[in-house]
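Listed below are the structures to be examined.
A short reminder: the numbers here are calculations on the coordinates, not readings from a lab. Everything quoted here is computed from the prediction, not taken from an experiment. Cβ atoms are built from the backbone, for glycine too; each structure is taken alone.
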Structure P
Amino acid sequence: MGTAPSEVFVERLTLRPTLACNFSCKYCNEYSPHYSPSQVQPLDAVLRDLDRAMELIDRVRIFEVSGGEPLMYRPLPQVLRHIGGYSGRFEFFSLVTNGSIRFGDDVLSALQEMGQKVRVILDDYGPELSKHAQGNVELLAGRSIRFEQRDQYANVHLNGWLDFSDLTLKHDEDSAKRLFAECVCPQKLHWVVTLHNGRLYPCHVLRRCTELGIVTENPRECINIHDKSLTDGEIRCNIMGLYGLDVLSACRYCGGFVEGRERIVPAEQSLRSALT
């Protein structure tokens, strides 16, 4: 274990208070349709995890709340206000929503209180699915809350989604390392670290593989922020160690977020299935 870093800086930190979603996307990157029952964390657990994470992390460039569909999470205004208490520690804040639920006044007020650091990302999947997309644009504009409306059905954002549903073994160790070296998540995005159920995951595929027992939970990849067997300094080392990894155990089971992979139509709906 190395010396505790003087500062822990996370490029992107995403809080997912719920993985529940009112869509049932066949190729959901967060695997939301596969949870039965849907994963919804109690407010006290969410706030406890948030406070603990911010004890360990000094600065965040982009702090994001996503899901699932975060507007389905009833205590969302309380979560937003709690995050706002850390606004001096992050540069930007994003809330990502699918345009299917109308913003309530309580959520809009909480976003407004966070000031100019806020940007709401409205993914618009067309009038059938994102029924409130345009109405939400008007609500946000009326409150002078910054937003980005991403077209996911006509002029499709980034030319579509990628399919991460197949988690069968695909690579040996060397091939997995080559995939990692080309993957957008660690190389260009510098990880999208997700805070969920008391753990920090650098990759959504790693989270799912760990949940399913496909890979064994590794404290160098999956950071248990409440681990009493480690000092805060050791956990801080592990967080910063994410940026020095050259492969994840889940890479052997992943198709990769790499250039040249076939893109698929976003938000193709399917029947909900049980957790497998």
Structure Q
Amino acid sequence: MAPVHDLSSRMPTAAEVTQMIETRAFKVVYQPIVDIQGPGGERSTVGYEALSRFANGSPPAWFSAASKAGLRVGLELAAIRSAIAGFRSAPKSAYLALNSSVETLCSPFLLDSLDGIAPNRVVLELPEDTVIESYERTKFHIDRLVGRGYRLAMDDLARGRIDLWYLVRLRPSIIKIDLSMIRDIDVDPSKQSLVNGLKLLGEVLRAEVVAEGIEREGELEHLQHLGVQFGQGYLLGSPGPLETVVPGRAGNHRQRAGRGRLSGVRG
């Protein structure tokens, strides 16, 4: 097939998305998800979120183009297969978080794409642009996956379109709070109240709460003060190849996260 040309000023075409699905000419990076409440300030990596990176064009552009072409499920399944293939050398104690639309969660091809990793090590994240058109159908497929041992996460809570009613009814195992609520939380009382409320809701639902987009020590310290158990963000680790983000590959799996803001773009 012809190569994908520069996409800096346009959306990928349906043909280019099809080619990307067939060739998987993208790379997968992994960002640590960290327990920020360890004794003595010690932080332990509990999982990794898989993120797709494209040589030409942004991840949102590719997945948006795939949606418009009716190919989003195909592109997401290709990304899931690549993420699992690249995760084989990860610590067995770590889980893998995979972004998945409702359509992909309901796809008959999803289970085949998840082959190669134990279900209890997989978290399927519903993204912020999720629109649940059929609650009963979605609940049926989620229950089927949960029954097999997979876990569900609601991603980017407080930014997207996910109705809190669905949050209560679908009862995810993990709630991820959007970075827009985390940024400058140490100086914004309204964000502090909202995040504390979501943390309490997580306790009622028996769901883990992950604060996304942590970039400053002040934000981290306030989240620790609020009792938020888990965090993700450049302060705790940038997305990268698995061999560069797994702490202590030569020794212990535990780490102390470094200070300072780390550059990059979350996708």
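Given that distance in nm of label points 7 Å out along Cα→Cβ at positions 140 and 228, derived from a single structure, equals 4.3, which label among P, Q identifies that structure? This value belongs to structure P. Given that distance in nm of label points 7 Å out along Cα→Cβ at positions 132 and 156, derived from a single structure, equals 1.8, which label among P, Q identifies that structure? Source structure for this number: Q. With distance in nm of label points 7 Å out along Cα→Cβ at positions 44 and 92 coming out at 3.6, pick the structure among P, Q it was computed from. Structure P accounts for this read-out. Determine which structure produced the value -7500 for helix-only ellipticity at 222 nm (-39500 (n - 2.57) for each DSSP H run of 4 or more, over all residues; to 500), calculated from the coordinates; the candidates are P, Q. It must be structure P, since only it matches. When FRET efficiency 1/(1 + (r/R0)^6) of positions 84 and 188 (r between Cβ atoms, R0 = 41 Å, to 0.05) is calculated for each of structures P, Q, structure P comes out greatest. When relative contact order in percent (Cα under 8 Å, 6 or more apart) is computed for each of P, Q, the one that comes out at 27 is P.
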